[in-house]
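What follows is a group of structures, each given as structure tokens.
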Structure I
Amino acid sequence: MSLVITGSVAFDAIETPFGKTDKIVGGAATYASLAASYFYDQVKVVSVVGDDFPEEDIQNFEEHGIDVEGIQIKSGEKSFFWAGKYHNDMNSRDTLTTDLNVLADFDPVIPSSYQDCEFLLLGNLTPEVQQMTIKRLKKRPKLIVMDTMNFWMDIAMDSLLETIKMVDVITINDAEARQLSGEYSLVKAARKILQMGPSYVIIKKGEHGALLFHDKHIFSAPGLPLAEVFDPTGAGDTFAGGFIGYLAKVDTINFNNMKNAIIYGSVLASFCVEQFGTEKIKNLTDFDIAERVQEFVKLSSFVI
């Protein structure tokens, strides 16, 4: 039984009010798989890179127990590269460069050793690639979680809606939920999205936490106030990886475990933003995670 994560393994160059980086390792599958590896020991990645991607960074996946057989390395080609600059509020950003490179014609190959997939995380890729990944698994996973973004709503809505029908959980931010549903109220937005097919809708609200919707049930997870936020890049992917990694660990899908998974995802995301790129989430301990879980518990624990 394994957890398969598909998405980009890439390079980023990031500038925030607190500093800037040269080219560093990023990508949705990178953040998500590192986060998931803290909870589950059978994480497998499906992605593509060029031969410019450093061998030591592939080894870093393996050091976290992550299976990299599904990462294609294209000889003579370059890895996906994104550069962005964040505004002072750290919630908005300008994209400076997007070089798709090997991601432009990514054809996800599912190794035979990945066919034991019970949990599948579809990172933010084209809806067509997300669909192909599902269809190439011989057996439908127990749980399929997808992430997406407003870009696909703008240019590929029909294909996106087809993908949404195929999954159990969708994670999007509040602006994307409003765009997808046409509703300003997040409660109404979630109800409409639930009617599109998934059983669970997670609406991420950045520093203000996250909302979980299922049938008539709603759970609100707090956002952890942090003294320093250096780089929000990858926080949503880290959240998704922690979320599905925890669910794979407990191996039981219900609303209560979903609530716990949101807390664990939020914990990993809170670490992610404290340093640039993946630096903080590469070197966490079980104690670090447990201690921060308790901080989340204290934030929303009260007696009337």
Structure II
Amino acid sequence: MNHVFLMQVHRSPALLRRILLRLQAPGHYFLLNIDRKSPQAAELEAALQGIDGVLLVSHRNVMHGGFSQVECTVMQLRFALEQPQDFAYYHTLSGQDYPCVSTAAFDAFFADNDRSYLMLDSDAELADWRRKKYPDRVNHWHFQDVCTRPWMRKLHLAGALRRACWWLPRRPAIDPNTLVGGWNWFSIREPVVRYLLDAIDRDPAFYNRFRYTASADELLFQTLLFDRREALHIERRNSLRYVDWHPTRPCAGLPLVLDERDFDAVVASGAFFCRKVDEVQSKTLLDRLDAHADRTRPE
């Protein structure tokens, strides 16, 4: 069984190499987008030297929360489908998602598995966020993908343009009650990928309507797949990833950057990846996860 890992990275070359070395195995392949504007782009590309299974290194300019994230993922999915390896599973990862299990345990879990894994909104989240969050995201103008230059970001130009254009209507409007959200990172089977890309091709106007919206990566794929989740054997509330959005200790941003204090929770979750991690702040956690994975890998 072959797996392909679709990665979007922009920092921390040493961490990227560590992740790839932990994932490297027969039947494991990698498509990487190294952000074009990253000051570490050359070092990130150098970190790939000697890594088996790298099929594509692209250099798109990807903006956090922008439609460019969606476009990059779609490009990677299309490229992967065209390859001769016949991938069974497609896994999206950032450069701060760390493997929590051995490659042997990883492969054993997915062997003869007909499930796909996403984290989609719960019923309570849908009821709340369709009122409070999603209308702003899709029916106002957002300019992350326009304000890409460093001086624009330094001046927070995207926010200024958003406020200036607040009263300009988006047409056609999207009914927030038709939207479903969720996490951007998933592990899905090849039939789900084909359904997703076919849905985009059947209705390119719907796909393109998500340009100039906020966090389309957390809405578009999820909305297209939600009504087909049972037919496509999609796990609605399990992405196989440990992420702490509600930390009990002070943190600089969300999700929480994990450290050794989170080891027990990560292992108990049964997740195959944890995020976000940092090569310095999370070093002890990563060392402990490596040791645990190697100690518990199946024979």
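Where a number appears in this text, it was derived from the coordinates with a stated rule and is not lab data. Note that this is a predicted model, so its numbers are computed, not measured. Cβ atoms are built from the backbone, for glycine too; each structure is taken alone.
By the measure percent of Cα pairs over 21 Å apart, for residues 27-130 alone, tell me the structure among I, II with the highest figure.
Comparing I, II by percent of Cα pairs over 21 Å apart, for residues 27-130 alone, the maximum is at II.
If you rank structures I, II by relative contact order in percent (Cα under 8 Å, 6 or more apart), which sits at the top with the largest value? Once relative contact order in percent (Cα under 8 Å, 6 or more apart) is worked out for each structure, II has the highest.
A value of 3.9 for distance in nm of label points 7 Å out along Cα→Cβ at positions 51 and 227, calculated from one of I, II, originates in structure II. Among the shown structures I, II, from which was the value 0.60 of FRET efficiency 1/(1 + (r/R0)^6) of positions 99 and 155 (r between Cβ atoms, R0 = 41 Å, to 0.05) calculated? Corresponding structure: II. Each of I, II could give P(r) over Cα pairs in 10 Å bins from 0, in percent, but the derived value 6, 30, 38, 22, 3, 0, 0 comes from I. Have a look at I, II and say which one yields 15.1 for mean count of other Cβ atoms within 10 Å over residues 59-66, as calculated. Label of the source structure: I. Can you spot which of I, II the value 4.1 was calculated from, given it is distance in nm of label points 7 Å out along Cα→Cβ at positions 67 and 259? This value belongs to structure II.
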